[in-house]
1. Can you say which of 1, 2 returns 2.4 when distance in nm of label points 7 Å out along Cα→Cβ at positions 29 and 165 is computed?
2. Comparing 1, 2, where is distance in nm of label points 7 Å out along Cα→Cβ at positions 101 and 173 highest?
Structure 1
Amino acid sequence: MNKNIEHYVFHKENFLDEKSCDNYIDKLNAGVWKKHEWYSYRTDSINFQSEDKEPEVIEGDGFRGTDIKKINDNLIQALYSAILDYIETFKFDWFVGWERYSPIRFNRYFPGQTMKNHCDHVHSLFDGERKGIPILSIIGILNDDYEGGELIMFEDKKIDTKKGDLLIFPSNFLYPHEITPVTRGVRYSYVSWVW
């Protein structure tokens, strides 16, 4: 077992081709976006950690448009093999599978918007019927024609990503990550969590 935690960040380049990324962004721009919210399980409340600097998201109810539902379904199917690749890469006898993964959440960052440093202890995925803990985090990049908006992990490591890239890493306190403020253009990405 490799004891360097960076070893467990899986970076799959060109997971999506450029044409698919462009097509997804066009369709997403016609969707209904809302401000990203942070759920606190301790207080069972919603808040905005970065005040008016939170990105916009499409998730759940935002999938009412059939085009966005199709994008979600296509990504969910494609992610299955990437998750298998991740798990099989390490060949751990004790880590052989997962139960499910969440619908996609799309993120859109305009200039000045950011995602504060955090780890993915995503309690809001589980509603009593759906039970578990997030074990893997997924971040996909849909474009790279913006400035700023860098993905920083471990408080000081910039992860260079390009349009179409995919990252998978453990969803725990050892993998803090953030998005620096976008300074020019609009950043599009998507996330999902495996349990």
Structure 2
Amino acid sequence: MYSLENYVKTYPLFDKDFCNKAIEELSNVDYDKGEYYNPTSKKTFSKKQEAEMTFEEFPSKKDIMDKLWYGIDKYIKELKVPYYEGWNGYSEIRVNKYEKGQNFNFHCDHIHNLFDGQRKGIPVLSIVGVLNDDYIGGEFIMWKDKIIKLNQGDVLIFPSNFLYPHKVNSIKKGTRYSFVSWVW
């Protein structure tokens, strides 16, 4: 019998040296406060305490994008379900930077702005990669209270729908660097 947790998988895709190099590169990019779109109210909003974000280029970004392909492929193959045979692509990564007091409130990944008319589909998988783990707080929480332990270099993959609400707790000390992508 399958439970929702069977579809949440973590893979150690990046080594410590690679992650540290990427973080060093990320110190030279600009970040914006996150903006979120509510499809019901058709309004965009931002919250002061939420993570800063960037889509900017940095030297290791292409390596991350290339390696994600292998993580996605492994996840799909491990599912072993005849009714889901593949995927069409995945989004450019967005880096999230959390400093003391910043978090990411409970939400589910039903990303509307991925599809601009050229790309067609719906997000079916969410990806969260963690570039460091030398901070206090910042736990990844799924559902109401399930802590998903993520170590430096880990990539978490799970379905992008309302059954997988998640958040990142506030940072108490240090800075958390992670990235996200969505598969369609």
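1. Values: 1: 2.4; 2: 3.0.
Value 2.4 for distance in nm of label points 7 Å out along Cα→Cβ at positions 29 and 165 corresponds to 1 out of 1, 2.
2. 1
No lab work stands behind these numbers, since they all come straight from the coordinates. Remember, predicted model here, so these are calculated numbers, not experimental data. Cβ atoms are built from the backbone, for glycine too; each structure is taken alone.
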